[in-house]
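J.: What follows are several structures.
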Structure I
Amino acid sequence: MPESGIEDLLRTLSPQVLGAVVRRYGHFDLAEDATQEALLAAATQWPAEGRPENPRAWLVTVASRRLTDLLRAEQARRRREDTVFQWRLPEEHVTSADDTLVLLFLCCHPSLSPASQIALTLRAVGGLTTAEIARAFLVPEATMTRRISRAKAGIKASGVPFALPAEPGRLDAVLHVLYLIFNEGYASTSGPDLVRSDLSAEAIRLARIVHRLVPDDGEATGLLALMLLTDARRPARAGPDGAPIPMSEQDRGRWNAGYVAEGIALLSEALPNGPTGQFQIQAAIAALHDEAPSAEETDWPQIEALYEVLLRLSDNPVVALNHAVAVGMARGPREGLAALEELGDRISGDHRFHAARAHLLEMAGDIAEAIESYVDAARLATGLPHRRYLHARAERLR
């Protein structure tokens, strides 16, 4: 197998092996170190000696041996012998899919902060190095190391068993973490780049894993559909200078038709599976945008109706903001501005509120107020490309 093929295989097997080792022996932190050493051994040996017949079993065996060595360095002989004796008890039949899913639940445990959940998921399940995660979130590696260490300590302190959780709704936490990772990649909130394609690609990869593990869950399918339908537009989202291009001005011929087709197929698959959730609704909205041959042919009344449904499921300010924009596009800018005013102070500190207001004011012909709102939006934007774009929109109207 070519080295690139081995690398892909190891990345796929990494969470399965870590999950198996943690399930058998506990000690999340040491198990991760042992798994990383097993992966390194495989990357060194397999290209020269050939891939073993059962790669996962090989990795689990090597990681288990290494974990034993690590524990021997920490534990007294009697305690170690007692532990090793317990390890030799017959284990229940557990699939690699179970291990990966349980590992995701563990990384997204509700005792952890969202930032810790994201970092630990990317590290343990995504297989990214601490340095890669730190670069993706524009923080020093030492800061990310401490964040991941605190997350592992939190898992240990919680005493949570390595098993599928009994509490309903825990899958929602996993999906929410993947959604946050995707959003930070697709619309970076800080730094010089509009997108961080490595993060959005990793979120899609992890969402595919979850979809394979729980194919009958409508929201897991809906989330993957939403990611694909949204990421399909990424090739046309920025100009040569990195500045964002509004969807209405994008070259739709550059959109990823394969992602659009796959996303729509997944959405059709998800809708009949149980109650309709927020990710399915968001995917349906994204599909309406992607299926429109041009911006002028976008079905804004249908999008407005879907946002009204979404508001009943998730009444948060960003959804309300998007609903107001849809109202403005479907019924006219004055109606949209009135809907924006109803938001009050719920989102007035977010640049997206002022950008939406500026756009609707521009549509209504209130140029002076539109310029003022574009400037306000630029002042509040944290990402450099958005600040430049909003300043440019204001200058264009002067």
Structure II
Amino acid sequence: MLSFLLGAVLLLALVRMIHQIAKAPHDRPLRAVTYCIVCASLSFPIGLRSVADDVDGMVGAGASKLIQNILLLGTVYWLMCFYLQSASDPRAGLRRARIELIPFAITAVVITAATLATPRSERGHVYATANMQVASIAVFYLAAGIYLAYALAMALRWTLRYIRVSRGSLTVGLRLVAVSLTCMVGADALRGALVVVRAFDGTVPTAVITGVKLLLDLAIPLFVVGILYPGAASRLASLRLRWQHRRTHHRLTPLWVALHEAFPENALHRAASDGWRSRLTPQGVHHRYYRRVIECRDGIVRLSPYLAQLKEAGPVEHLPPRVVADHLNRALEAYAAGTPAPSGAVAIALPQGDDLDDDVRQLVLLSDALRASRPA
């Protein structure tokens, strides 16, 4: 179950990162994250038994294990590169990333040599059952584990540093990444210690090995979730705002229709793209929302002289929307009948604050009251 969960999370992350890199192909930190996810995504299927058997059958015994581990080394290397290339000095970050290629390459060569030095009958090993008394097998796991622990510890240090200066959903995402990296560093360090114990013919309880594997199985998808979280939270907030604007646009319809019939010339210019396609885009939803708000407010301003009778009912700001809606209907009738407008003007649906949301809130209350005051 965890394997399928990890595969699904990696696939989702890969699709998202490829989409982002297509929009910004020259963004080095983004490229580093993308390569990190690509390496992780490629290593996952190779770890499956059926795929591993096919790879070993085509290339040779132990090939799948070697390829998977080199891809894992590449995953953490590109993770380091992301932090290095996100530094304030891009040149220094790029130079440091090139330097970090040296331990990565050395580790890849060491585990390749260890695989070739391992007898064919022993190359199908997995960590839980591997014979660590075979020197080449112990070297394989120690070399890979040391590099993984080093790279992950460096990434953890930078993650903790960035958490202190981040805000909002980015902070949440980085905290998830930090937790996952802490688990992975701890698990790698423990695995290395267990390799040494087993290499000297020590006994390690199966429950300990299983627990370390479970810790890694949980930490890896948590890491990917942490990377995806800020973007997902931003997209969710965007969808929520889009839904709110669409709903508000609909609720303003009674007020807009009444005012538009009286003042059709108030309609703002419609762009040629205001067709069915624009209704499917976020920009189209927001454009229609703001246009409707402006047209409603313009119509109320033009009708305000006909609302002078509201002064007799008391302070306008204290009148319930139902009363204001009744007066609005009478004002519209007076305007349609050509009745001369009084000299004074009365503003209605005034916002209580200075922001647009307050203004829209008052317009929506008036529109709802107008809807209720008219027969269905």
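J.: Kindly point out which one of I, II the value 1.9 was derived from, the read-out being distance in nm of label points 7 Å out along Cα→Cβ at positions 36 and 116.
T.: I
J.: Work out which structure the value 0.20 belongs to, where FRET efficiency 1/(1 + (r/R0)^6) of positions 12 and 196 (r between Cβ atoms, R0 = 30 Å, to 0.05) was derived from one of I, II.
T.: II
J.: Please state which of the structures I, II yields 43, 35, 35 when Cα extents along the principal axes in Å, for residues 52-179 alone is computed from it.
T.: For Cα extents along the principal axes in Å, for residues 52-179 alone, the value 43, 35, 35 is produced by structure I.
J.: Sticking with this structure for a sec: To test your reading of the models, identify which of I, II gives 5, 18, 21, 13, 11, 10, 10, 7, 4, 1, 0 for P(r) over Cα pairs in 10 Å bins from 0, in percent when calculated.
T.: Only structure II yields this read-out.
J.: Identify the structure, out of I, II, from whose coordinates helix-only ellipticity at 222 nm (-39500 (n - 2.57) for each DSSP H run of 4 or more, over all residues; to 500) was calculated to give -25500.
T.: Computed on structure II.
Read the figures in this text as sums done on the coordinates, not as results from a lab. The structure displayed is predicted, hence computed values, not measured ones. Cβ atoms are built from the backbone, for glycine too; each structure is taken alone.
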